[in-house]
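Bear in mind these aren't lab numbers, they're just calculated from the coordinates by the rules spelled out. Because the structure is predicted, anything quoted here is derived from the model rather than measured. Cβ atoms are built from the backbone, for glycine too; each structure is taken alone.
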Structure P
Amino acid sequence: MLGDTSDEKISDGVASRIKSMRYNLYGESEAGVIIKENPYYSQLYEDTFRRSIQEPEEFWSEIGKLISWSKPWDKALDNTNQPFTKWFVGGELNACYNAVDRHVEAGKGSKVALIHDSPLTKTVRKITYAELLDQVSHLAGGLAALGIEKGDRVLIYMPLIPEAIMAMLATARLGAVHSVVFGGFAARELCTRIEHCEPKVIIAASCGIEPHRIIRYKDILNEAIEWASYKPEKCIIYQRRNLETAPLDVEMDISWDNVLKMAGPHKCVPVEANEPLYILYTSGTTDAPKGVQRPIGGHIVTLNWSMQTIYGMGPNDVWWSASDLGWVVGHSYICYGPLLYGITSVMYEGKPDRTPDPGQYFRIIDKHKVNAIFTVPTSFRVIKREDPDVEYGKGYSLKSLKRIFVAGEHCDYDTKSWVEKIFNVPVLNHWWQTETGHAITATCVGLGHSLSPPKYTAGMPFPGYDVRVLKDDGTEAKPHELARIVVKLPLPPGTMSTLYQSPERFCQLYFRKFPGYYDTMDAGYIDEFGYIYVTARDDDVINVAGHRLSTSAMEDIVLSHPDIVDATVVGVPEPTKGEIPLCLFVTKKNAKKSEEIISKDLIQMVRDLIGPIASFRLAVMIRGLPRTRSGKTCRKSISDLARNKTVKVCITFFLNASVLVFEAFQISGTVEDPTVYKDIKITLQRLGYARTAPDPQ
């Protein structure tokens, strides 16, 4: 059991937080603290947040009753084995029943559940809840005929099409565990996930489509299975006949259409609330996959509630999450969230700008009467770059749109202001992680939060999250003091229960540094009103257009090149994607190829083994890398240099009591060869970075 979460300490922390919610303590006088009313204060939010922390069992029991249970829970909260907290213990339910069946039973079968809009294939499909139930129940019957039972794993490798959601729901209908792999990943990444989760069945599509090219998913799958030490029993292949069909292996493969005919519709299998709904792999090295395991009960309870609480959605609204099912946003807010809530979810298979023009977001809003969007800021940066005056979007009506929500990466203020001006709705930032499955902080529309929050904030803590900012010594930071953002245990329902097959790693990675707290590994601060600001990531994962990618995985590929002896990959700024990888490599003395040819090799290798989502296109040769005497590469210092970052250096002259303050790029004293920074700066400037950076010293 990790840490102390006594009621007294929780109450003290909440009392302090509530005080900062209501008042801005902005100064002191001889009479004491001067109190000013908080202009962002919401009584509804305060009451809700307080109850979620001080009375968690009673609070979440009320929220839990908003979904359907086949067996009620015995105990709302079991925190006896922290951090392996359990919610709704003993309760049984089914995610597919709550997302589909119950709406049909309530007479809403004719309501549109999914809209699939694909300018790439020039098609629009609308699927009602009744049609979704028919397809999913028959697919579940076919899966059961193939031997899938409660607890089995099913890996899904498909593009953003309705059949991918059907595969997720059919798996959940049987009480099995799905693991969706992003369709843009190459065979190597797919192989590692197959080997780690050991799926009994894989469901894939024949192909995906990008502007000007078709991606043959079946070929990638064949290659991954050939490499993998573990082999699935069967592969179900959905043939995209309007694009390209794939040849099937008579021993391994079976067509989607034939699976639907294998058996009749299958009933929902009840599952205990703390059993896994899915495994989703997040950033980590390819040698050690990090599979987030999501418990079914708390997850669907929270997602259902969040649709109104965070996003302010009504029962007849249309929701559009412009993401992919391979990421956590797709799981939570393309598939489960909107369907649990019983509204319409839009699936857009296209790009913001190239399919065929930058007017597509406007077209989608107008055509489908979208009420709210959830996307990454990069989407709007692309539109702004390609069509700053919105010539392509002017002919569409945006009257249905109420709000835009962004997450996944830093949203710069210029982009936010431009979007608010063009779309004429609030743009609300919120912050969450694959591990949490829903927002840690947000502007909670349904709880009365201001739709004009302070600049740069990621919102206030979502109910259930007792967010703190701690310094390295474990003491709490003051308002506006930058430190590590943590969450006091227990975590609320819906967050990960463990890492698949890695409980020890789960404890060590997230709970060891600050006992009694979940370590988000993000840095930030809390302001005087209780708003959270997330400023930096404390690990070596870079964020490319909202996709979190491991630099070490790319380094492994680069270092496999026969002419390279040393290399590092860091994130550097890019105006559209926010951040892209930059590779600095050192060649062997007897290298046979030129820098130009090696660079081209590396770009192709990363594309083949990770995929085009890495946006890996900068690879340059240098004479050496900065390493500490213990052998650690100083990645952050390279990234900081590229960003023109400096530190204030203070030198005090004791004889005349004067202080000299100047801006400099200060090199750590532990670096073995500090002279390499001069070469790195010249190289970065050649690429357009480090233009105003001072000389390293």
Structure Q
Amino acid sequence: MSIFHNKYQPASKAAAQKQTITPETVFSVRAASNAVISPDGTKIAFLRGEWLPGEEKYQQRLWIVEAEDGDPHPLTRGKRKDSAPAWSPDGSMIAFASKVEGEKGNNHAQLYLKNVQTDEERQVCFLPNGISNVSWSPDGKHIAFCSLEGDPQPQDPLVLQMDQGRHTRLWTVRPDYDVAEPVTPNGLSVWHYAWSPNSQHFALYYAMGPYETDWYRGQLGLVSAYGGAVHQISQLTRQAFALTWSPDGTRLAYVSGEWSDPDRGGGEIFVHSLKDNQVRNLTPGIDWSPTWLQWHPDGQRILCAGWDGMTGRAALLEETSGTLTTVSDNFLLGERGWPHLSATPDLHKVVATHSENYPYDVWLGDLPIDDQSAPKITWQRRSRLNPLAEETLALATTEKIHYESVDGWSIEALVTWPKKTSSDTDLPPLVVNVHGGPSGVWQDDWDSYRSQALAAAGFAVLRPNIRGSMGRGVAFADAVIGDMGGKDLQDVLAGVEYLVNRNLVDSQRIGIMGWSYGGFMTAWAVTQTPLFKAAVMGAGISDFHSFHAQTNIQDWDMRFLGQVGQPANPLSDAATYREHSPITYASRVQTPTLIVHGDKDACVPVNQAYAFYRALQEQKVPTELVTYPREGHGLTERKHMLDYMQRTLDWFKRYL
């Protein structure tokens, strides 16, 4: 269990009438992210994200709060998007990336330093393509970051050639100097890195190719902190994440698994000995999904955190025995794509962002790690960014359910119940929302109020964590490989059947929606069953052959259409590609389908939307195609996000 203290208690009775949640509600709230604790445990820096009036883009600015008392206050101001805050080892300064309107390099984020004692802020250096992924060396003498190399490719004409992409290199700069120096050579791309305890080396997860898709085939390596050749130390067949050195610098711990989305994932915990190059899996068969690691100073234990079903877990892992001792459970750790902590060097204090019914806030944890045989984190809330929303929004009830699917597997899901129906006796229509990935997960968090907006309009919303999801261990995540649209669809249908058989939803008014992998599952579902009476396909795949031809992550379809350790080939395994493509079965579709897509989507190219739209249009199936200018794989502009949510509501109201 976890222990909670919350000084921010809302009023017991609200005088004002509760406000109905609408598609516009999301633009009125704020969210905390990237919370980092100072080395001495006295201060917490974090990013406060919000939609400013009249602005089309989300803004993030750096804030700070004392760990034990006081209210948060801003460290940066103006139109900007801050990211990647990192404390100096002495706790006097914060390095961070920031894209500031009107300043040099404003097209890209640059490196800034903020003195938390004097409030002085300055730009450290300038990189023509900007910077990301900031961290200080343990001795405080250098700041590391990543930066894309080279000039953008000319677009007129656009010429594609092998190995012409741009690599991401690792750089360092002295905090009192203005010229950065490259650490890694041009010709490989750094995805993750970690300083050695003595500040003399970096451990890397890197790829030899320059493209997004090369991430799937990365390896571990070492390089001098002063620059030089990268020395490969691994023979990985899967991706690695959350690199962390043992305190004596002799071992490297990391998380590894097979993941759909570059730059994140949960899996099993491995330790690589740098003395004899031996690798050991410390957590074979673990039934949750660690995503973050930090060694204890004794060099014998690792604090880990990650997804556990629909919530979060943190645990202490004994390196020798592999024993896991849970120190926090049933406590959701932010952010959505990467549950993680920030800890003091002695692990006595940790911080995280945490969400329940509202956007993420900052929480401080006390961990008496050296005082108890079975320590537990005591959590204390340290921000309340949305008091108005907490006290005035009318929230629908969300509950967790479990149901049995094929092979006897138990599936977890969230059901959000509608605030109203057309009459007291009517069963509500149901909308199934399938998450992306497939290495995604639904968590019991605020969900950007999407499910709440649907519930406010009278729909029940089912969000199942079907096989392939994070949070249930590697075997559960791997179950979708080679079977996309198979038993994962059965998991969806079993959830619908569970609700229908209990007379909780109207069996004749069921819709389905999803984005990315969820968009593929939406298209797939309407080709496989007439159950769904309305569908909203967001950024989904309809034809795997043409997807492979244009996507920037072509390794993904090869790995997930193949078998574990045996990727498929679109030429020699052409039948597999056809069999798993919704377009192959589009003649069966009867379901009215709204198709939405960003027209600059490099991950799932917009041709996927046009193909499915044309197939349905020619069969006289009610369909609409909406493409959003300038948008990639996710919507980022206010008007587009609002349009998408309103169209989704209108579509389901029309056909359900």
*At a computed -8500 (helix-only ellipticity at 222 nm (-39500 (n - 2.57) for each DSSP H run of 4 or more, over all residues; to 500)), which of P, Q*: P
*Identify the structure, out of P, Q, from whose coordinates distance in nm of label points 7 Å out along Cα→Cβ at positions 121 and 305 was calculated to give 2.6.*
Q
*For 15.9 (mean count of other Cβ atoms within 10 Å over residues 177-184, calculated) the corresponding structure among P, Q*: Q
*Please state which of the structures P, Q yields 38, 30, 26 when semi-axes √(5λ) of the Cα gyration tensor in Å is computed from it.*
Q
